[in-house]
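The next part holds the structures, each set out as structure tokens.
Each value in this text was obtained by applying a stated rule to the coordinates, not by laboratory testing. Everything numeric in this text was worked out from a predicted model, so none of it was measured.
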Structure P
Amino acid sequence: MAKAFFCLVLGCLLSGVLPTAAASADGSELKLCYEDQDSYPWVLRDGSGLNLQLLGLVEQAQALSFEFVPVPWSRCLAGLERGAYDGAFASSYKAERLAIGRYPADADGRLDERKRLHTSSYALYRRKGSQVDWDGKAFRQLDGRIGSLSGFSIVDFIHAHGAEVDETSRDPLALLQMLRRGRVPAAALQSLRADFLLQAHPQLAATIEKVKLPLEEKAYYLMLSNAYVGAHPAMAEAIWTEIGRQRESPEYQVLMQAFLARPEP
């Protein structure tokens, strides 16, 4: 027996793959990986972020223990596939990822957006009375560069749709003030953050409005490993259901407002 085990371990070392067992036997302790880059306001490299706060509420409500591991995203997904991690977040839906893990599903086996961690939505903001518009496919009546925060993914989206970008600001409040003063004809911002700032600054809300159609919108989920769902199907469903419940809870809404009110890193 000992010789056989030694041969197994030796074979794994030579192949570069070690057997892993992330979850505890009863499924209450989970190792969850996430990308080790800032994705404000959902996860930040300093260990904060709304996704982490939401999962903390889930952890408490279900008497679970989560270990959060920041790693490069490709490594996170690879680890999920081989069972080194019980879950990975925040993952948008891609059909090819069904081979490496599970998304929350409804009774008919369809993706259940009610159990998402969050929806990341970007919108175009303009001065009231402006003719600048977004029709869902192209920018209209645009004269000048669209203001956006430096380093955010929406910049690539704007370029892909034929517009130029002013990235001189890394602060959303400063960017809205630039828009109000006419330094940019429009601004592309995360809706959650920009709407909160407009609500908090009535002088900006009096002169700025959001274009109705979003620029880009995606739901993001906690994926769970095939191994975890196979071993603990009821627990997996409880976790996903609790995510949806806690996301809409008054407690999370308070945490969200407090987090968004902080100065952005």
Structure Q
Amino acid sequence: MTVGMFQKMNAHYGQPPEQAKFFWSGGPVEVAERTWFVSFFSGVTGFETDEGLVLVDSGLSRLAPALDQMLRRKTQAPVHTAVFTQGHVDHAFGLSAFLREGQAAPRVVAHRAMPARFERYAATAGHNQAINARQFGGTVDMREEQLDTFGAPDPAPDTLYDDRLDFSVGGVRFEVHHCRGETDDHSFVWCPDRGVLCPGDLFIWAVPNAGNPQKVQRYPGDWARGLRTMAALGARSLCPGHGGPVVDDAALIRRMLEDTAELLEVIVERTLEAL
């Protein structure tokens, strides 16, 4: 994360999510019973259950300790299960900061395509840093400590799924759905018992990051279909990959997801017409 990103987050500090949009940071915000959202550049959602925490995403490794401190203002429960919505460094590399001393190793859920992403990162670290420097600013010096995330996270995913995975922790049900979008390994998480949707970077309070000629293929068509699937769930609260949560406003959530889907559909349609 660059100095410019920090400056933009500081400039929006204290603003409501609908005003700060992508750059909202804060929390813990209670989004449902025993469920909290925190964000420092990227978001983490913690679902407390009688068997421990279910975490959705884990933040950047350098910022995860601050995210953990925010969340621990509400719960000291050990992490039972973590779900990584995608394999980018701002989602899958901060889990170790949330683990309690002496706790059992958590289950780590991800889509089956994610391990191949980490292998590619390790093999092409210099290339990844060069294109990230062009997009976000920063260094291409591979000696820099900030580059230690071009590999696999620790803990790494140990529970892989293909299309959908349903599980329960402490009597609370969770659904993990595959949806290609910003990445081929992307998932969204739905907790029907608490009405909470975690879309990862499928919704970020900004124009979807659906196309970049220097990055790998993005999937706007699948992305739009996934957004419409999520809109039909009737979620009462939404915890995005970036930006602030929407709490107890099902109508707003549906509109945001459907509007973003329509944007992607129009982009795909008009791009194909122009070819």
Taking relative contact order in percent (Cα under 8 Å, 6 or more apart) for each of P, Q, which is largest?
P
Can you say which of P, Q returns -11000 when helix-only ellipticity at 222 nm (-39500 (n - 2.57) for each DSSP H run of 4 or more, over all residues; to 500) is computed?
P
If you rank structures P, Q by Cα Rg over 2.2 N^0.38 Å, which sits at the top with the largest value?
P
